[in-house]
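Colleague: So, here's a batch of structures to check.
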Structure I
Amino acid sequence: MTGIYSAAAGMTAQQTWLDAVANDLANVNTPGYHSQRVAFHDLVYDQTGAGVGAAAGTLGVTVGQGPLLQSTNPLDIAIEGDGYFQVKRPDGSTALTRNGQLQVDANGQIVTSSGNPLVPPITLPKGTAASDLAIGPDGTVTTSTGTKLGQIQLMTVAAPDQLQALGDGQFAVNASSGSPVKATGQIKQYFLEGSNVDVADALTNMIQAQRAYELSSRAVSTQDQLLQMANELRR
């Protein structure tokens with residue numbers, strides 16, 4: 001049965017890769033999205049030296065910066081260089097994101113497109129419009145009259161590729177990524193960071209994964225036929 005187990009493990013590994021590539025392609029137009037990294041490793045070998053296939057593991061996200069896309073929205077901001085925006089999630093935890101598509105909620109607070117407020121929070125005075133805001137490279141937010149409202153802080157971690165993906169372009173720090181520290185990147189107002197997904201590479205990876213999946217599937221069928229022949233011989 002080792003042959004069937006090995007082939008089935010290969011199918012599972014390729015399915016994991018396919019899922020990751022499909023998710024990358026689905027987010028090719030998502031601001032600040034970074035593609036996922038997938039790698040493969042051998043499974044346990046038995047006493048005879050025969051292996052039982054391979055498995056795929058998600059290694060985190062790529063750290064390459066996406067293209068900076070110009071915008072007409074004063075609350076669209078991009079990070080040039082390293083760093084992440086800090087946002088507060090509904091459960092009270094703090095997450096990191098590079099999606100700078102911001103807006104103002106009903107309370108005058110600057111929040112993400114998902115409604116998560118920045119950390120530390122920044123609130124606009126009553127009657128202040130988004131068009132009145134200026135956001136400097138260091139994240140300082142001021143009004144047209146020169147009133148400082150706060151600062152958008154950029155944080156980073158020692159191993160950003162190890163951040164835990166939470167969905168919606170947000171990440172949680174963990175023991176592997178390290179604790180957040182101040183970043184050296186700069187903020188560009190009227191810009192958004194595009195996805196760093198390379199569509200050509202992603203499509204190539206999808207074809208490779210599909211073909212490998214098909215080969216593993218054929219191996220399962222072949223092993224099943226061989227077992228069937230063996231059973232008939234025993235009869």
Structure II
Amino acid sequence: MKGIAYGVGVGPGDPELMTLKACRLIRENRVIAVPGQDPVKAVAYQIAVQAVPELADKELVAIDMPMVMDRKKQQEAHRAGAQQIAAYLEKGENVVYLTLGDSTVYCTFTYLQKILEEDGYQTELVNGIPSFCAAAARLNIPLMEWNEQLHVIPAAHKTDVRMDQPGQYVLMKSASHMKEIKERLRESGRDVQVVENCSMPDEKIYRSVDEMPDDAGYFSLIIAKEK
């Protein structure tokens with residue numbers, strides 16, 4: 001029997017927001033894959049080990065997922081990462097891949113999952129609390145009411161986004177283009193709030209576009225609501 005590759009969301013940052021299922025899978029399996037070159041420095045690991053101290057004694061597998069725009073380099077890295085995991089699956093070992101937030105929302109495991117499934121391996125996704133849901137809760141606001149729409153935009157790739165559709169907007173991964181994004185937000189006329197490093201020890205909250213720093217960190221999530 002070949003092993004199963006699990007993509008496990010560990011939530012946004014607070015270890016108390018990890019699911020019981022995520023904790024159980026970490027406890028029950030020996031091999032834990034972590035994105036990055038040094039597993040113990042990965043944010044997903046640092047979150048999970050607080051909820052499951054036994055994680056420190058597991059076999060950790062570093063999966064290098066370089067954040068580059070070169071598609072060829074991306075594909076090479078994804079193939080190499082999938083092969084690392086497949087080596088354990090072939091021996092009948094399950095592999096638990098830790099990922100921030102939810103395993104179905106802009107998740108690095110998605111790329112490995114596609115390759116593994118094409119190669120005949122079984123995969124399963126385990127949900128975690130998405131960052132934009134956690135941010136809304138931290139701001140103590142609803143994301144949607146009644147028949148409102150929700151638009152989730154990866155702002156690092158959509159700096160020209162125009163928030164001209166009805167409903168609420170969530171802008172993720174916007175730090176690298178914060179100046180341009182702030183201009184788009186001002187043009188939209190929407191009420192804007194930002195949570196940086198949501199539910200982490202260094203969390204910061206900004207209640208308007210003017211409060212938002214141009215050098216906000218990578219884990220900055222923007223919620224722009226219709227007035």
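What follows draws every value from the coordinates through simple rules; no lab data is involved. Being a predicted model, the structure only gives us computed values, none of them experimental. Cβ atoms are built from the backbone, for glycine too; each structure is taken alone.
Colleague: Hey, FRET efficiency 1/(1 + (r/R0)^6) of positions 175 and 199 (r between Cβ atoms, R0 = 35 Å, to 0.05) derived from one of I, II reads 0.55; which structure?
Modeller: I
Colleague: Which structure, out of I, II, was mean count of other Cβ atoms within 10 Å over residues 95-102 calculated from, if the result is 26.2? Each step should come with its number before you reach the end.
Modeller: Working: I: 23.4; II: 26.2.
The read-out was computed on structure II.
Colleague: Let me ask something else. Taking FRET efficiency 1/(1 + (r/R0)^6) of positions 15 and 63 (r between Cβ atoms, R0 = 25 Å, to 0.05) as the criterion, which structure among I, II has the greatest value? It would help to have the intermediate numbers written out before the result.
Modeller: Working: I: 0.45; II: 0.70.
Across I, II, FRET efficiency 1/(1 + (r/R0)^6) of positions 15 and 63 (r between Cβ atoms, R0 = 25 Å, to 0.05) peaks for II.
Colleague: Tell me which structure, out of I, II, gives 5.0 once distance in nm of label points 7 Å out along Cα→Cβ at positions 7 and 71 is calculated. Each step should come with its number before you reach the end.
Modeller: Numbers: I: 5.0; II: 1.9.
Traced to structure I.
Colleague: May I pose another question? Upon calculation of distance in nm of label points 7 Å out along Cα→Cβ at positions 127 and 167 from the atomic coordinates, which of the structures I, II produces 1.7? Could the numbers behind the result be given before it?
Modeller: Working: I: 4.2; II: 1.7.
The structure behind it is II.
Colleague: Suppose Cα Rg over 2.2 N^0.38 Å works out to 1.37; of I, II, which structure was it derived from?
Modeller: Working: I: 1.37; II: 1.07.
Structure of origin is I.
Colleague: Something else now. For relative contact order in percent (Cα under 8 Å, 6 or more apart), find whichever of I, II sits highest and give me its label. Before the final figure, lay out the partial values.
Modeller: Values: I: 28; II: 22.
Structure I comes out on top.
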